[in-house]
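Input: structures, listed below.
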Structure 1
Amino acid sequence: MAKQQSGIDIDLGNRCSQIAYGWAKKTFDFRPQSSGSPVKGLDGAFSNVMDFHGVKIGMSSDGIGTKIELAERTGIYDTLGFDLIAMVADDLAANGLETVNLSNILDVDFLDDRVVDRLMKGLYEAAKFARITVTGGEIAELGNRIGGWGKGMHFNWGATGVGVLPPGNEVIDGSKVKAGDAVVSLKSRGFRSNGFSLLRKIMRENFGENWHLEPYEENCTWGEKLLLPSLIYSPLITDLLKEKLSIHGIAHITGGGIGDNLARVLKVSGFGAHLDNVFDPLDVMLKVQELGSVDDEQAYRLWNMGNGMLLIVDKAQVQSVLEFVKGRGYQAQKAGEIIPQAKIELQSRGMKRKTLVYEVE
């Protein structure tokens with residue numbers, strides 16, 4: 001169904017990722033054990049981790065995807081840096097790594113120095129928020145190999161982040177998850193950088209080619225609303241771990257939604273989760289669901305539906321975690337608990353509240 005409505009086949013994407021990782025994994029023996037060997041037990045994790053003489057370092061690469069078209073349509077370029085860093089640094093944070101530096105690559109059809117300046121200003125602001133140093137990058141002019149909306153500079157933007165495991169910490173891989181642990185949800189403030197192919201399709205079908213100019217509410221268009229930058233969780237996770245709070249697993253809710261991403265964490269332990277109190281979808285998400293007649297099954301597969309990250313914590317420390325998160329300016333609530341059965345039961349809060357079930361395998 002996801003492919004029929006959005007043009008994106010999530011299951012096919014997962015299979016292609018598994019193929020790519022399968023070939024990459026064959027290279028793990030190329031490095032001597034004494035000089036940078038992959039940490040075992042992280043198959044399918046959010047980032048990769050290498051052990052360099054006891055110092056654990058991780059890397060993660062990602063991009064913004066078709067959300068870039070929103071910037072082309074609105075002329076607002078200085079928020080995309082938050083999306084780029086969120087996609088990279090929050091994947092590293094999901095394994096307990098603190099992102100220390102980032103390198104980015106900007107592929108363009110032709111150069112516009114004004115657009116480049118706005119993009120890099122936004123990256124600077126996001127890096128400042130996330131406490132990350134931008135140490136490298138490249139701008140490549142690729143002519144008609146790059147396309148986009150309108151007549152301005154078109155581009156793709158990706159980045160690779162390097163994270164380190166703070167001394168005394170262990171990699172968070174889900175192996176310590178146990179039945180009875182609590183699941184805490186961190187609220188998102190928008191669609192982040194996932195599911196925009198379907199979003200753009202729904203907008204075009206309802207409002208025409210210039211849908212980005214359609215009013216969403218007073219003083220805000222649909223284009224501006226959907227462009228809302230991603231909230232970056234990585235500095236919060238770093239600070240939580242410094243407090244020595246018992247976090248047993250972390251799921252970054254990106255493409256694949258709660259079901260796919262939480263299952264990646266739980267498959268290590270073989271447990272499941274009962275989630276009956278996740279955050280409600282944001283109003284804009286419910287409006288998009290209604291406009292596109294998107295059922296809850298697909299909505300929760302493509303979008304975060306108001307839940308940007310899930311933390312699995314010791315049940316005795318739930319209140320301490322919630323208070324700490326609130327003190328850092330984020331919103332959190334207990335969303336459920338870990339169960340012995342290898343399945344995720346999610347009480348959806350979209351247009352039709354129903355129980356969605358995902359296998360953990």
Structure 2
Amino acid sequence: MNMNFERKLAIPMEVKEMYPLTGDMAKIVDQRANELKNILSGKDDRIVLIIGPCSADNEDSVIDYISRLATVQEKIKDKIFIVPRIYTNKPRTTGDGYKGMLHQPDPNEKPDMFKGLVAIRELHMRALRETGFSCADEMLYPENTKYLDDILAYVAIGARSVENQQHRLTASGLDVPVGMKNPTGGDISVMMNAITAAQHKHTFIYRGWEVHSEGNPYAHAILRGYVNKHGQSMPNYHYEDLMHLAEAYAEKPLLNPACIIDTNHANSGKKPIEQIRIAKEVLHSRRYNPDVKKLVKGFMIESYIEDGAQKIGEGIYGKSITDPCLGWEKTERLLLDMADVL
């Protein structure tokens with residue numbers, strides 16, 4: 001093989017033993033997971049907001065940002081349930097570029113996967129300990145999910161991973177809600193098949209074991225827009241798109257039909273300021289049609305302390321080094337405005 005095997009990494013159990021959750025922390029994780037499940041199943045009429053940086057590139061600025069979210073959460077907790085994004089591994093369209101804290105705990109230094117595994121667990125634990133938030137992360141590598149499965153509130157399957165069988169089967173064995181994005185080409189039948197697979201029981205190989213999953217009834221859709229044959233970003237958050245998704249759900253015997261709207265990516269054309277308009281339009285669609293309200297359970301928003309994005313090495317505190325994000329002042333205003341109309 002054309003690979004250099006550098007070191008054998010610690011298994012998840014070993015990392016968890018080095019950095020264990022306390023009993024109180026575990027109770028918070030369980031409580032928040034149950035609240036999120038109640039929202040997705042319709043038992044709780046709040047909406048969920050999965051919000052935060054495109055990538056968690058710096059521990060201190062991420063915790064600073066999440067601490068600000070905690071203050072706003074207290075003001076809007078009767079209307080909105082916040083799940084901060086701590087995305088620690090990033091898919092790259094061409095394979096090039098910063099792949100997240102898992103690969104590079106320090107974006108300016110070379111990759112170190114063991115340090116990365118420790119860094120991402122410490123970051124999620126610090127967020128839980130200091131802010132009371134269990135958070136969301138993306139399942140880029142299904143076999144790595146065990147390093148964080150005891151601490152996460154929510155898992156997302158990206159547009160480039162949603163058709164992968166191992167992602168679908170691993171999602172079927174998770175205890176927390178899993179969002180399945182529509183693929184970059186826009187075919188929602190791919191996403192619906194992924195949700196179906198994740199909700200069913202399976203037997204498969206995972207980390208060298210034969211495992212049996214019980215199915216995840218809280219697997220659901222995330223609409224993130226798509227790219228057409230000309231390479232142009234096309235949205236799929238409009239009223240007609242939501243009705244089409246509702247019809248697709250009606251044709252399948254799935255549990256807890258639900259959808260999260262990703263307001264960035266192809267829906268916004270990666271113009272983060274558009275996220276404000278998109279969120280407000282979807283809230284209007286929810287008010288207009290009870291079927292849409294029943295379907296759309298929340299939003300995914302890319303937000304950080306500073307507006308926009310920067311190149312690695314520029315050193316601007318709280319500014320994304322991957323996709324551009326909505327800055328804090330605009331974010332806080334948006335959250336309060338959303339709560340006012342719910």
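Bear in mind that the values in this text are calculations on the coordinates, not laboratory data. Quick caveat, the model's predicted, so the values are computed rather than measured. Cβ atoms are built from the backbone, for glycine too; each structure is taken alone.
Data table
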| item | result |
| --- | --- |
| At a computed 19 (relative contact order in percent (Cα under 8 Å, 6 or more apart)), which of 1, 2 | 1 |
| Origin of the derived value 18.8, 58 (Rg and Dmax of the Cα atoms in Å; candidates 1, 2) | 2 |
| Structure responsible for 3.9, with distance in nm of label points 7 Å out along Cα→Cβ at positions 222 and 238 calculated and labels 1, 2 on offer | 1 |
| Source structure (of 1, 2) for distance in nm of label points 7 Å out along Cα→Cβ at positions 166 and 310, computed value 2.5 | 1 |
| Comparison of 1, 2 by FRET efficiency 1/(1 + (r/R0)^6) of positions 134 and 278 (r between Cβ atoms, R0 = 30 Å, to 0.05) - largest value held by | 2 |
| Structure from which -10000 was derived, helix-only ellipticity at 222 nm (-39500 (n - 2.57) for each DSSP H run of 4 or more, over all residues; to 500), options 1, 2 | 1 |
